[in-house]
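Take a look at the structures listed below.
No lab work stands behind these numbers, since they all come straight from the coordinates. Bear in mind the structure is a predicted one, so any value in this text is a computation, not a measurement. Cβ atoms are built from the backbone, for glycine too; each structure is taken alone.
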Structure 1
Amino acid sequence: MHRVLGFTRYLPRHGWQCTVVCAGAHDHWVIDPSLESRIEPGTEVIRVEGGSGLAAWLRLRPNDRGRRPTRTFAGLRRMSDWLLFPDSYAGWAHRASAATARRGDRGDIDVVLTSSPPDSAHLPGLDAKSRGARWAADFRDPWMGLEFRRPPTAWHRRRQQALERRVIEGADVLLAASRTHAERLATRLRDRGLDPARVVHLPNGYEPATDAGIASGAARAPAELFLLVYTGTLSLVPDVETFLDALHEMLARVPEARRRLRVRLLGPFDAGYADRAVALGLSPGIVEFTGPRAHAESRAEQRRAATLLHWQPRDFPTMVPGKLYEYFETGRPVLALLDPRTEAAELIRAAGGTVVPAGDRNALAAEIERRYLAWKQGDAAEPSAPPAWLAEHRRERLAGRLAATLDRLVQVPA
């Protein structure tokens, strides 16, 4: 959502007005009303309510917003993988296609841009393309139904692959948030005799803190506390448990740290992780699962940390989340649990951060202990200047690159 919001904020400066077709205001398990004030005046917003499995669930269980019962949602995911194609948002996508067609009938839409995940967000693009529209397909992550959520049968896999192929071969432009994914898409097009120049690597990027309404001098944590902070979604990421186990191991070796070390995990979470923290004696008191917080609050908390934490799904090597660029801007040390060969790991090291192999509890415990003891002895690192290359990832600049891509697209006859 932050990526698309950034597009709509800055594209008008390059001559592109935006109409957004999106879900209902309460149809997702994470909402942040504070961001409504950041919508650029003049942006047209068309809300298509309902139609997804999650929207239906939240109408029945509104208290599950921001905190998902692990077993219940695991069962629902398995059921949706069997019954809904390409994912549980397919019903919403068909409604969105109709809304997009009605809006397109007014004759003033030059390009339809679809952004995934969910994969079904590209269905309105396929429909618009069949009616002669120019279409840009934006992949914040690769096709979820193949890369992240394994198809339950070979038949399901073939259907997912066929639909992904239709999107990749049908879109006039393919945008990819990671370099790794962009290279894979270009190779696939080349292998099928199609023009790989249709692929554009457009990173997630970030908005500088001052532009995002966050004071650069945000308050630091109390001097007597060593604060570890994670911001982002805590769902289907097994290294959350690796971190909790490592922290438990470290505190067993350095028990006095229980008085001074604190962990804040900001964002929506699977309830099983919080249960694990309680079972290990880490919550309440040491580890806090805050649930969703306003984006400005999360970014301010990033700036208070002694160390920023990062992990992501292990089977998703192309993922480069936008929050990493926010981390880098703070100048705070970053400690990540990742496959060291991934693009995200490469960026973290380039920004001066530390990468511990995913799942390596012992190495992570040792690194947390080293950082805590350095802090205790007064050797904690002060905020450093962001890396020079980070400026090229500001969303204002990325929107300029996107606008140039769209300009070229409309210059070619449909």
Structure 2
Amino acid sequence: MTHSPVYNARIHHMLRRRLVSFCVVSSLAVILHATAYAQNDWRTLEPQLARKIVTATGPGAVAVDVINRSSLSTSQADEARRGILAALGSLGLNFVSSDRAAATVQVTLSENLQSYVWVAEIHQGNDETSIVMAAVARPASESNARSMTPLTIQKTLLWSDARPILDVALPNNQTMIVLEPESAILLALRTERWEQLQSLSTQHTRPRPRDIRGRLVLRKDHLFDAYLPGVFCQSTNSAPLSLNCRDSDDPWPLLGDAFLQRAFFASSRNFFTGVLTPGLQKQTTTSPFYSAAPLPREKYTLWILTSVDGQIHMLDGVTDQVSSRPNWGSNIASVHSSCGAGWQLLVDSRGDTSADTITAVEIADREPVTVSPPLEFAGNISALWTAADNASAIAVAHNSQTEEYEAYRLLITCSQ
């Protein structure tokens, strides 16, 4: 088969695992009782949680740390911290540094779609860690009530080919790399047309899975790395390029150099195993997933994962919140734009048998909110990755009419 050049404009640990599981399951149970509280006010959680902590620790000297993983503002979180300490003090606890404390308590201010959920992790000497929780129903989300100005997703066709396209990277406006199952193709832009310079074989000894996936990552000391199931390839940095490939089960980067998070890919399948490295603070494992995308917050990063079981996982380093996927497919990517909340998710959605769409979504108070009209494609989305600049994404669709694979660059623009 031959390439089809495309004309286009210039591109301008055990306890920790048990803790996470306990938090998710227990929070669901606590939510059932949340409506019994007299007020939908997170301030009611302060005395509730304090009583449970003191019941576990008994009177004495403790060290307390409060971490905010909720949508509460910095000032609200500070207010909550002061309230928790005041409630603990009124129950007879004294606050000291951790090296002098009989017990250490880490309080996490968290939330899910329905409730504020505050979790206290208590360590006492050599005893096993204990967990206590408190929850209260949240008021109706202001983010759902407000009218949001829709954003627009723009797509630019980069390359089409009869062979599957796994990923595309743009080191600069004049150079493009296209990753296919058996090769990485280097192209140059000349007189408004992409021309092939080299085709580098991605040699492998293991059988390839039928539904193959691959990832390109641009590097500073050489041009790029390529990740395929069971194979890692590294390029040289000067023309003519060469590509050195070896069998490897090393974890794949989930994004570029700005985010160091990696995950292990199941070499005989088409998804990530759920093992994370170096891990999101206490979270080193989650359910097997297809795609992951980060949404940076003021003090932490919220990772969104589309799991193999059809659910969404939201990881913040402490809690793993699970919800069903609202008409999402398995592919997501995050984009840093100048619009809306600043970071948006691009999510695919399966239409009929011949056309998929991609929509921009923001996660407001841990609830997905659609912020753009759907962008239609002439076939099924086979790949969606955040580009190296974090400001755009690469989408690949298998055109149901031409039977070719088409790679697009996606940008988010602010509607006027």
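Data overview
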item	result
Computed 3.5 for distance in nm of label points 7 Å out along Cα→Cβ at positions 280 and 376 - originating structure among 1, 2	2
Which entry (1, 2) yields the derived value 4, 21, 31, 26, 13, 4, 0 for P(r) over Cα pairs in 10 Å bins from 0, in percent	1
Mean count of other Cβ atoms within 10 Å over residues 104-111 - highest-scoring structure of 1, 2	2
Read-out volume of the Cα convex hull per residue in Å³, for residues 80-287 alone, computed value 184, structure in 1, 2	1
Of the structures 1, 2, the one that 0.7 was derived from, the read-out being distance in nm of label points 7 Å out along Cα→Cβ at positions 48 and 96	1
Among 1, 2, structure where helix-only ellipticity at 222 nm (-39500 (n - 2.57) for each DSSP H run of 4 or more, over all residues; to 500) as derived comes to -12500	1
Label whose coordinates, when mean count of other Cβ atoms within 10 Å over residues 320-327 is calculated, return 15.8 (choices 1, 2)	2
